[in-house]
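Visitor: Scrolling down, you'll hit the structures one after another.
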Structure 1
Amino acid sequence: MIRVPFYHHDLGQAELDAVAEVLAGPILTTGETVDLFERRFEEYLGRRHALAVNSCTGALHLSLLALGIGQGDEVVTTPLTFIATATAILEAGAKPVFVDVEPETGNIDVSLIESAITTQTKAILPVHLYGQMCDMQAIRKIANTHGLYVVEDSAHCVEGSREGIRPGDLGDTACFSFYATKNLSCGEGGALVTDNEALARKLRLLSLHGMSKTAADRHREGYQHWDIEILGWKYNMSNIQAALLLPQLERIERNWKKRDALARHYELLLEGAPLITLPQTIKGVCHARHLFPIWVAGEYRDRVLNGLQEAGIGVVVNYRAIHLLTMFQEKFGFQPGDFPVAEHIGNCTISLPFYPKMPEKHVTIVVDTLKSLIKECV
């Protein structure tokens, strides 16, 4: 039996009421509830345009397509991320070009980006890992120098900022996840933001087959012949998903404060623990606190990981270095040692239980169990 779950959502009566309101209406697919969520999300992030979709993967893919990135193009990104960052590039027809990461944070090492740029490079795709923003000022400067687009993978980072810069401030788009374990969750879902009006219109068309009229348009206006303007995809969000998100958006800052307090409690209890390193938070960063990862000395990581699970504590690994996963090795010939910092972190990482309603006593249970397992290793 699990004593401490890895994650538990905090959905309740407000979400039930919001979904019931949608179910009482005629439109379950994309409609007014999605429109309302998009407006509220724009307001929260200070962006001109938001598009709600069915996953962050879809948001990334759409962003690349709308920016004209495809066959023969290259996109510079990180190997220390979820696979969707790189597979979205492949799905657009382009090639992911990895560079290594910072040893202190796990974020893309900006100092290595320019050396990876070729005549085929069209974009940079940074990932705000764990909820800590990358150095977007430096990335934007490199992109401007070389005439590149910037698509931010902000799946972990709705609430974050760095030196006053928020997701979407400097990227052509920023993409978000509302997956089951994310800070905003509707089970499956995502969004992207942009300040470019022409790009926003293209993204919206691409998100629903390229059709000029939606089901909600036809319901509101009566049937009118519609057209297809561009070959698109099926990435739209439903009113049911948006209804789950709207109440959470109202308490997003309160929940962030709860996670931040839990993270600080973890940090206090783990201070000085042998074999354990914590990722550093860079000065000037407001950390979104999506995950609480620890880095355990690599030769002991799996032993500790398995010991935590045997003790009934839910843990995961975010992430193993993806260039060493089978498909990437077979397709691109990657080998161990290609990106040593990402590999080292990937071999050390354990993500501990972490969610807004997590009791502090559960943090104590996790840390006491962890220290006991570490004691057996040293």
Structure 2
Amino acid sequence: MMRKFVVILLLLSSAFSAHAQQTLSKSESLAVQKELEVKWRSDMRNRHQEAIEKEVFESGDLKLRFKSIIYGEKPADGRSLFISLHGGGGVPAAVNDQQWRNQIRLYKPKEGVYVAPRAPWDAWNMWFQEGIDQLFEMLIQAAVTHWDVNPDKVYLLGYSAGGDGVWRMAPRMADRWAAASMMAGHPGEASQVNLRNTPFMIWMGENDSAYDRNELARKHGAIMDSLAKADGRGYKHLTTIVADKGHWMDGVDKAAIGWMQDCGARNPYPEKVVWRQEEVVRSAFYWLAAPQDELRHGATVIAERKGNVVNILECDYSRVTLYLNDQMCNLDKPIVVNYRGKRIFRGKLPRTIENLKSTLEQRGDLRYIFPSKVEVEIPD
């Protein structure tokens, strides 16, 4: 008990750097993590207080205005969060403002915080340009600390141009969402392979033929069918083509709210991860990370783990970092990493304060605090 107390004191003291790499026991690691979580919640609450009051998040030159409504009683495990993206696109700002106002009242969950943000841009790709990721992450952090949202119950949905955004952002940030639902949007070049662990809905009017939206919805629904069949355990999805409806589905798509919630909470540590980089690249995904200087559109990693063994099935990088915690494996025993059946690492990984602190700072998500990591070189 005394050593645990000393470790926690060191966490917040000026002597932190000298002890950052000290090996922790499982109980010490959990104690430090709890202290980090308390401090993080306080820091995020202070950092986002003004944004909540003014109803706008800012990142660089970008601004994300928003409106929020809280529905129902807060569950014991925390509220749900629904981020609902409005339509519009490459039209005058006044038109996008009107679409935003419509979105604010478009869906009404029985429980949860419903947030309708106003897109930072007035463009056809207003929901998936570079920079939106950081704004969404800020919104989630504020929701967790100000509205008692459960970080594992965050849902993404959007209509028309907002649906375009869901096609792209659901896979790009799949490790953040519990589920996502696309309404009347155009998929463009989006891929669904990252959605292995993120339930996904497709809603489209049967007669919504502009830009071939209806045919593309059927096509991508079939792609999801194929992914689910080939995988066997992942890619939960539902495609609904609404008969006799055009671009407006007369509210039938409101059923998406209940479907997403019924899918349950996010699993931040899935046993298998499929990670393909989208046009806007990200350096980490679930419990994987790739070198910043090698990130590129289309680069892919597929990895699965069972117990203390991690199998990397595909990797387009020269190296990859695996982040692990005591929920995923037994860190008191050696970790084995294989690449295409060949062992490339075996050893015990230390739990350290530095790993706990740095992963929380880098990921900004309470579920992605990892005490241990290993970077492995991928053979040619």
Structure 3
Amino acid sequence: MKDASILLNNREYLFQNGQTILDVAKRNGIVIPTLCHLDTVISKGSCNICVVEIKGEDDLVQACTTKAQTGMQIRTESPRVVTARKKRLQILLESGNHNCSIGASQGSLWTQFQMEAAQMEATQALCPRWGDCELQSLAYQYQVQWDRSRVPDYKFPKETVNPLIVRDFSRCILCGRCVAACNQIQVNQAIRMPEEADNQRVIAGLSDVTLKDSNCVFCGECIQACPVGALMEKKSEYKCRPWEIEKIRTTCPYCGVGCQLWLHVKEGKILKVTGVENGAPNHGRLCVKGRFGFDFIYSKERLTTPLIKENGNFREASWDEALDLVATKFKTIIKESGPDALAGVSCARSINEDSYQMQKLFRAVFKTNNIDHCART
């Protein structure tokens, strides 16, 4: 073998010092499943799904926390590994309210299973993350069955008092991804993992409060990080399934940073927004406005045509008429009072290019430096 190389499933791959087995696998297109790993954050290996087998080692090791070492011979899907993953998935599925049963091998029991789940949820709809849940995907991949009678009683009610985020503790697997997203990526320090003295759920604030009473700024990064149905956008809960959605990439209109968005559109209407994980400059991160400030475009109070005020009342006008009127007024003011009688304010929601054109219009055309940029609101 070459220096600084390992064998993954009998194929040789180079690695850099400090890389984990998971890093090497991902870089080379080898899928090792995980539920707790989050890119750019140091893994703690809490889910135990990414275990792999190393020749000569008695125990399986976690790919997300084990550093690659020269000469390692690793199997990522050996019978021993598959058995361990199935056992761990079964434990996770029996730890909470996960109604993502595998119908293919259950026959008529599957219908009964879903009826019981619907009764528990007080809705006929399946889990809001059905079809977009990483735990469900792995349950299907490894064909894991579990005993729903072992599901514990739920000590914590669903938290729906928050304006934008629903927290369903019965579906939380305590993977820690939401906490890492909040504390290490967005650095809001609003939530933390439970300690032994705490109730076993993710804690908001110092004294276990609701999100609205914590330091949460509702950026929604925790939702995007959550691999299950424990965190959901309140605006889109139960309104769409992945196969009904068209994803359209665009640029956030709220400021000049240029954050990249995925618009989740159903029947021509935006139902939710997520960040583009591999898109610069935000790399998946969004603020509260970028992620949640989209439904105002459907407001009945929104102006959709220019209005001109005459005799104390507004009337609808065409864009050409409105623009001609504004241009005429500007020329009149400059002629009578000089260019410094005009001032312009560029909207904070404008992209940088529009703000540039705005200041160029006032400085180069109107011959005044009375141009400013309003604060974000």
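Visitor: Tell me which of 1, 2, 3 gives 1.58 when you compute Cα Rg over 2.2 N^0.38 Å, for residues 225-328 alone.
Guide: On the way: 1: 1.58; 2: 1.38; 3: 1.44.
This value belongs to structure 1.
Visitor: Taking helix-only ellipticity at 222 nm (-39500 (n - 2.57) for each DSSP H run of 4 or more, over all residues; to 500) from the coordinates of each of 1, 2, 3, which one would give -10000?
Guide: Working: 1: -12500; 2: -10000; 3: -6500.
Computing helix-only ellipticity at 222 nm (-39500 (n - 2.57) for each DSSP H run of 4 or more, over all residues; to 500) on every structure in 1, 2, 3 gives -10000 only for 2.
Visitor: 23 is what came out when relative contact order in percent (Cα under 8 Å, 6 or more apart) was calculated for one structure; which of 1, 2, 3 is it?
Guide: Values: 1: 23; 2: 13; 3: 10.
Among 1, 2, 3, the structure yielding 23 for relative contact order in percent (Cα under 8 Å, 6 or more apart) is 1.
Visitor: Oh, and also: Of the structures labelled 1, 2, 3, one was used to calculate FRET efficiency 1/(1 + (r/R0)^6) of positions 241 and 257 (r between Cβ atoms, R0 = 25 Å, to 0.05), giving 0.20. Name it.
Guide: 3
Where a number appears in this text, it was derived from the coordinates with a stated rule and is not lab data. The shown structure was predicted, so the numbers you read here are calculated from the model rather than taken from an experiment. Cβ atoms are built from the backbone, for glycine too; each structure is taken alone.
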